[in-house]
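Novice: Multiple structures are listed underneath, in structure tokens.
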Structure I
């Protein structure tokens with residue numbers, strides 16, 4: 001009598017499943033927030049997720065909303081350095097100067113302050129790792 005092999009669930013598709021979940025979130029965000037005509041693509045991604053053994057309902061994956069970039073690459077850091085060289089003492093003052101220079105509404109000051117704090121942290125960490133590597 002032939003022996004039946006036990007059914008073993010493989011985890012070798014975890015990377016593909018995670019990538020497809022991220023892609024589904026991105027596409028469903030485009031459909032929901034931008035009105036893109038990609039609903040048929042979602043059906044295909046859902047089918048592949050089921051084939052690969054995704055546990056759960058693919059339609060329950062939360063759509064991803066992309067934030068708009070306010071600055072070009074490196075622009076925020078250049079503005080921070082410029083306004084601090086002109087005498088800006090705090091992140092709030094720097095953010096206020098940047099908002100005024102860009103001609104934006106005063107409601108942008110708080111989000112720009114958060115961006116400044118994050119940018120300074122990134123520069124500080126990258127400078128620390130650069131000096132530690134030498």
Structure II
């Protein structure tokens with residue numbers, strides 16, 4: 001079962017940071033935080049709920065709803081102290097070790113940036129993507 005999409009080439013975080021720091025809002029930012037989600041061998045159920053059925057992940061079919069992602073990015077920009085948000089999501093058939101997503105958040109102080117990253121990644125994972133682990 002595939003969505004007909006090929007996995008993408010991962011972005012350069014160095015380039016992302018260079019672009020973020022060149023943005024006029026950068027003078028208000030004291031911190032950037034990057035999240036890089038990767039396909040792992042251990043099933044989600046084992047890591048999150050402690051349910052071990054003895055299986056291991058061999059790959060993942062990954063897809064996302066771009067409109068929903070745009071909505072949660074817009075919501076994140078409304079959070080206190082957040083001035084820069086950038087998201088990259090892979091798609092298609094992913095293998096172990098492949099990048100699933102990159103998220104970059106820029107804001108004024110650490111608590112605001114940490115909260116925004118937690119919020120945005122949680123919303124993307126829970127409301128915007130389909131991850132089908134293949135065992």
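None of the figures in this text is laboratory data; all of them are computed from the coordinates on show. In this text, all values refer to a predicted model and were calculated from it rather than measured experimentally. Cβ atoms are built from the backbone, for glycine too; each structure is taken alone.
Novice: Assign the value 37, calculated as relative contact order in percent (Cα under 8 Å, 6 or more apart), to the correct structure from I, II.
Specialist: II
Novice: If helix-only ellipticity at 222 nm (-39500 (n - 2.57) for each DSSP H run of 4 or more, over all residues; to 500) is calculated from each of I, II, which structure is the one that comes out at -19000?
Specialist: Here the read-out was taken from I.
Novice: Using FRET efficiency 1/(1 + (r/R0)^6) of positions 21 and 53 (r between Cβ atoms, R0 = 41 Å, to 0.05) as the calculated read-out, with 0.35 as its value, let me know the right label among I, II.
Specialist: Only structure II yields this read-out.
Novice: Out of I, II, choose the structure whose coordinates give mean count of other Cβ atoms within 10 Å over residues 61-68 equal to 15.1 when calculated.
Specialist: Answer for the origin of the read-out: II.
Novice: Using the calculated result 14.9 for mean count of other Cβ atoms within 10 Å over residues 45-52, pick out the matching structure from I, II.
Specialist: Here the read-out was taken from I.
Novice: Still on this structure, please answer the following. For distance in nm of label points 7 Å out along Cα→Cβ at positions 13 and 117, the calculated result is 0.9, so let me know which of I, II that is.
Specialist: II
Novice: When you work out volume of the Cα convex hull per residue in Å³ for each of the structures I, II, which one comes out largest?
Specialist: I
Novice: Can you tell which of I, II yields 0.95 when FRET efficiency 1/(1 + (r/R0)^6) of positions 77 and 93 (r between Cβ atoms, R0 = 30 Å, to 0.05) is derived from it?
Specialist: I
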